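A.B. asks: These are the structures in question, set out in turn.
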Structure 1
Amino acid sequence: MTEKLSDADRKTDLTDLLKNGWSLDEARDAIFKSYKFKNFIEAFGFMTRAALHAEKMNHHPEWFNVYSKVDVTLTTHDAKGLSGLDITLAQKMDALAKG
C-alpha cells in the first residue's frame, strides 16, 4: 500500500507544483490543475501520453476533457490522500504539457 505524504514531504514536494499552477484541494487531500491546449487534438494527445505513464505507474488520474481543456485531479485513494505517486504523475504531466 502506498503511504500518504508526510508533513515534511508536503512542504518540499508540493511547493514547486503549487508555483506551477497546481492547487491544493484540502477537503479531498488532492491536487488540481486545468491545462489549456490549442485544440482538441493537442488536448487528446496530452491525455494519451499521460495515460501511458499513468498505466505504467498503476496510478490513474481523475480527469475531464472538453475540447481544448483538460482538468486533472490527483489523489491516492488507497492512501486516503496525497502520495509520492501524485507528485510524480503531476510532474510528468507538466513536462508532457510543455511538449
Structure 2
Amino acid sequence: MYGKKTFRYVYDFGDNWELRIKVEKTLPAIIFPQVPCCIDGANARLPEGIGGAPGYEDFLAALVDPNHPEHEAMLEWHGDDGFDPTAFDCEWVNQWMKQAKV
C-alpha cells in the first residue's frame, strides 16, 4: 500500500458495501508497533446482515421512529442498547485488524 492515499475495501460480499479508506498520515512503526493501526475515524461499523445500503437506510429509519412498523423488530434484532450511526470505535477497529491480519 505504500504511496497510496486512498484505497477501496469491499465489506460483506453479500451486501457489497464498497468503502473508500483515506490514509491521512503514516507514522513510524516505532510509535505504533501494530501495523496497521487506526488512530481515528468516523461513523459506526455496519451491522452484519443489514442488506446493503437500502437495508441500512430502512434500519436507521425504523430505529428512530417508534411508530415505524419495524421499530420493535429492529430493536430486538440489533439489541436495545441503542445504535449511534455517528459513533466510531477505534479500539474495536484495531482489535479487528489485529485478528484479521490485514
Structure 3
Amino acid sequence: MCPGLIDRGDLDIVLALTSMNDHGSLARAALEAGRHVLAERPMATSVPEATALLEATAVAPGQLVCAPHVALSPTYRELHKPVREGEVGELRLARARYGWASP
C-alpha cells in the first residue's frame, strides 16, 4: 500500500484490486481514513481479518461494497438460467472463465 495515498483529500473511493492477501488491510485502512471501498473478492483472506473489516465498517463514515460483478453479470445470469429453471438437472460442478481477452 502506498503511504499517504489513502489520506489524499481528493480521494472519495478506493478500489481494492490488489493481491488477495492485501484486500483486507487495504480496505480497512481506507475505511478508517473515511473512504468508501469497493473490494474485489475475497474482501479478506481469513475469518479474523474479515471480522475486523466488518467491525471497521460498522463505525466508518464510508461504505464497504464487495464486488458482485461476476454474480450480477448478464452473461453468467443467462448461463445460469437453464440451471435455475431445471432444464439441466441437478448441478454438481461448474467451471467457467470470465474476462475480456482484449485485442
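A.B. asks: Out of 1, 2, 3, choose the structure whose coordinates give Rg and Dmax of the Cα atoms in Å, for residues 43-82 alone equal to 11.0, 32 when calculated.
C.D. replies: The value was obtained from structure 1.
A.B. asks: Can you spot which of 1, 2, 3 the value 26 was calculated from, given it is relative contact order in percent (Cα under 8 Å, 6 or more apart)?
C.D. replies: Structure 2 accounts for this read-out.
A.B. asks: For the read-out helix-only ellipticity at 222 nm (-39500 (n - 2.57) for each DSSP H run of 4 or more, over all residues; to 500), a value of -9500 was computed from one structure; give its label from 1, 2, 3.
C.D. replies: Working through the options, I get structure 2.
A.B. asks: Given a value of 1.35 for Cα Rg over 2.2 N^0.38 Å, calculated from one of 1, 2, 3, which structure does it belong to?
C.D. replies: Corresponding structure: 3.
Coordinate-derived values only; no laboratory data. Worth saying up front: this structure is predicted, and the values here are computed from it rather than measured.
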